[in-house]
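*Asks:* Below you'll find the structures, each written out as structure tokens.
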Structure P
């Protein structure tokens, strides 16, 4: 599976879309292409890659008319011999291998007509929405961890923990619907913008979605700290608040970092909720009210109708997302290892 994804994602940067120009006949009984006669031919006709011209001859009763020109594809339409039936010839010019630097730094994503595949705005939107969610959600999650594990009575702590775990099981589309009905109109009124679907709405919803993950793992990590640590700190004259933050929290920070890692991965990989609230415009965000589109949203929105080079580019987007998550997790796990070594020393 991984090999297939990487093969599809790397193909557009290595191979052209076709070895040569292709011609497809539609409802045309006969045509002569480069002096070769084709009759009732329904498959794509590949021209000689070394051919320097394209010459198409039709029966005399057909008058050619050029219609629907596109960047790399042309359609020739003719009046058909049957009522309501049109005869067409499709000429598909192969696209050369796409430039990887242009793919990473390009600012335009127009895959259908202009054949532009720049994902830089989507990378920026993905990273900013994830970073914003971490900045907004992580402090609340850490405070909640300490409160639940150290200060609430045992029964109330169990009740709150169960409620948080229930939040972790809510489907993403429910969070997205909540954002669409409540958060988006609120941001629209707050900033006076034309639409509340923006990166600010995405940040708020993602911060809610990562809370249960960080809180659940953080509470487990704090409760796993030996009771002797607390007793020793209190015996030395520290208050319960000082013990919670400077002894217990410090001892459990490696487990808490694990929760932050998993929360970050969920924010990076979230799709449905972001689609509902972010606005889905592939442009660089210039303000909190800017409409944006993330990498995951691009794959989900366009995979259903993509074909050819467009489809391969969506696999490439998936590879970039995989690499981003891999690098981020590697960095945080390395930080976690340093924390563990400091605690053990």
Structure Q
């Protein structure tokens, strides 16, 4: 208990509001108020931060994907080395023939880094990737120079060469294609042809899913590459819809344009929005189809169902839209 009358020190308050003067030696201790007997606590002395600690706390967090002058880091992009004389022109012939590389951009150009040269027995080398990636990123952030980069291989495309990047799959109209329009890099994947470095004989390509391609082209354009790469193809660079009205409810039904690219990319979540009659083009929302039981309650019989307008077979022509992102669940307060 702290009962003696003190000079100096500082004042604390008991829970009833009584003033009590205490000294530094009482910090961290409890006592009873000499007036009302209520217990009180003398707080510990706050620890002052050094100027360096204060500056560090006030500094903004580091920008993600930035390591020194290198930014826009992308992981595990498919790099294909194609020798035209050995190429087999058939769908998906190059789908699994690739080297996974990480990408980063700077004012110097585009850097491709090979973290492991092969998967190894039972994928043992794949497990080394995170550690090698971290070492490479640390080197770029601290040393900066590409000399001594702790990776098996690297390729630097100088900034003046970025304008030469071009679409390889799908091929723009009126452009001759080595692949004759065949999706050799994988059905509904997107490939970009890279300019040659030195006297190499193989032609190099990067291939992407839709979401990867959108990220890559945005960063490529910002670094000095072509603007709107792929705009002259059927690749959906942004999300666009064709809209219809439901025959039964006048509800708006959306059809996502470029659907096959979204279906081939697991990062997109799609939802069934409606159905189109293959004969007359009538559109019915999925909610209305369920209510009217077109094709049965679950829609499995819709291909042979009768269209309410043309009376022909409806056919199996689903319409899809992007699913809305799930809302963050609201915590329900516990009952007292």
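*Asks:* Of the structures labelled P, Q, which one yields 12.8 when mean count of other Cβ atoms within 10 Å over residues 154-161 is computed from its coordinates?
*Replies:* Of the options listed, only P reproduces it.
*Asks:* Work out relative contact order in percent (Cα under 8 Å, 6 or more apart) for each of structures P, Q, then name the structure with the largest result.
*Replies:* P
*Asks:* A further question follows. From P, Q, which structure was mean count of other Cβ atoms within 10 Å over residues 210-217 = 24.0 calculated on?
*Replies:* Computed on structure P.
*Asks:* Another question, if that's okay. Can you tell which of P, Q yields 58, 22, 15 when semi-axes √(5λ) of the Cα gyration tensor in Å is derived from it?
*Replies:* Comparing all candidates, it corresponds to P.
*Asks:* Right, here's the next one. Using helix-only ellipticity at 222 nm (-39500 (n - 2.57) for each DSSP H run of 4 or more, over all residues; to 500) as the calculated read-out, with -4000 as its value, let me know the right label among P, Q.
*Replies:* Considering all the candidates, the number was obtained from Q.
*Asks:* Sticking with this structure for a sec: Given 0.90 as the derived value for FRET efficiency 1/(1 + (r/R0)^6) of positions 42 and 314 (r between Cβ atoms, R0 = 41 Å, to 0.05), which of the supplied structures P, Q does it correspond to?
*Replies:* This value belongs to structure P.
*Asks:* Hey, distance in nm of label points 7 Å out along Cα→Cβ at positions 114 and 258 derived from one of P, Q reads 3.2; which structure?
*Replies:* Q
Every number in this text was worked out from the coordinates using simple rules, so none of it is lab data. Predicted, not measured: the structure shown is a model, and the values here were computed from it. Cβ atoms are built from the backbone, for glycine too; each structure is taken alone.
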